[in-house]
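Right after this note come the structures.
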Structure P
Amino acid sequence: MDKLTHTDIKGKAVMVDVGEKEIQLRIARAEGHIVLSDGTIELIKENLLKKGDVLTVAQLAGISAAKQTSSLIPLCHNIVIDSVKVDAIVDGTGVMVVSEVRCTGRTGVEMEALTAVSIALLTVYDMCKAVDKKMVIDKIFLTEKIKK
């Protein structure tokens, strides 16, 4: 098994020192899904939910969340993000959220991409909870990690 990067030799949590790493373009993509009732899907498609445009608000929430990742996850580095893209798309069973985060730096942006998806999905949940009591958030995962 590989050694965990966020622990010292005594097993205590530490922030990784990335000071000696090469500055590179780093890209991470993630996705996730929320299962919704057919009625809720129709309300989203027709933009008839009381709280407003679910897909746009989820997209904005995801972008905002990616920028706040180091404040939410204790050992994440505070990085300068070059771009964040979040798309929320209605599919046959609910809403799929995909994100792409880019930076030019010494550490990756996987946590930012995953945070963007997670918060966008939680936003969909929040906006739909009044009309759908059986929503399920699932399948949140990193789809790609690139460094050039």
Structure Q
Amino acid sequence: MKTRALNLAIEAITAVLLLLWIYTGLSKLIQYDKFRFEAGRSPFLQHVAPWVAAMVPAVELVIAALLIFKRTRVAGLYASLFLMTLFTGYVYVMLHYAYDLPCSCGGIIELLTWEQHLLVNLILTLLTAIAILLQNRLTVLRRQHILLS
């Protein structure tokens, strides 16, 4: 029973992350010129904007692919945690140190204020960390079950 609840929680968080990465990655690709332009307006990204514009959507879609398959899910969760932490840090730095706040986000996320964006990122980062912890707990429980069998 315990493993079933852990599995369900991991699957739910993974589904949220999967939707997030597919949505944001495709949104940036569909509006690539706008994303590249807005990234170039960022005081912290202007020198690497072309590289960021190409890499970010690609990485988001690769992470989505990793999350789809059970074999690569843990790698996808760790990659999600890394990227969400990076994005959250970027939003925090922009909020506290940038004189101009251009939004290079795609889709619905660009409708949020920077404060709301930070909160959403913090929640998603926390959920990702929880999924990793639950996955580790599930692995331990499965090993114990195998040893006891």
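Bear in mind that the values in this text are calculations on the coordinates, not laboratory data. This is a predicted model, so every value here is computed, not measured. Cβ atoms are built from the backbone, for glycine too; each structure is taken alone.
A few remarks follow.
- Mean count of other Cβ atoms within 10 Å over residues 55-62 - structure with the largest value, from P, Q: P
- Parent structure of the calculated result -28000, given that helix-only ellipticity at 222 nm (-39500 (n - 2.57) for each DSSP H run of 4 or more, over all residues; to 500) is the read-out and P, Q the choices: Q
- Across the set P, Q, relative contact order in percent (Cα under 8 Å, 6 or more apart) reaches its highest value in structure P.
- FRET efficiency 1/(1 + (r/R0)^6) of positions 47 and 119 (r between Cβ atoms, R0 = 25 Å, to 0.05) derived as 0.30 - corresponding label from P, Q: Q
- Largest in distance in nm of label points 7 Å out along Cα→Cβ at positions 7 and 31 among the labelled structures P, Q is structure Q.
- Value 43, 23, 17, calculated as Cα extents along the principal axes in Å, for residues 71-126 alone, assigned to which of P, Q: Q
- Structure (P, Q) behind the derived value 10.1 of mean count of other Cβ atoms within 10 Å over residues 15-22: P
- Source structure (of P, Q) for semi-axes √(5λ) of the Cα gyration tensor in Å, for residues 39-110 alone, computed value 30, 12, 10: P
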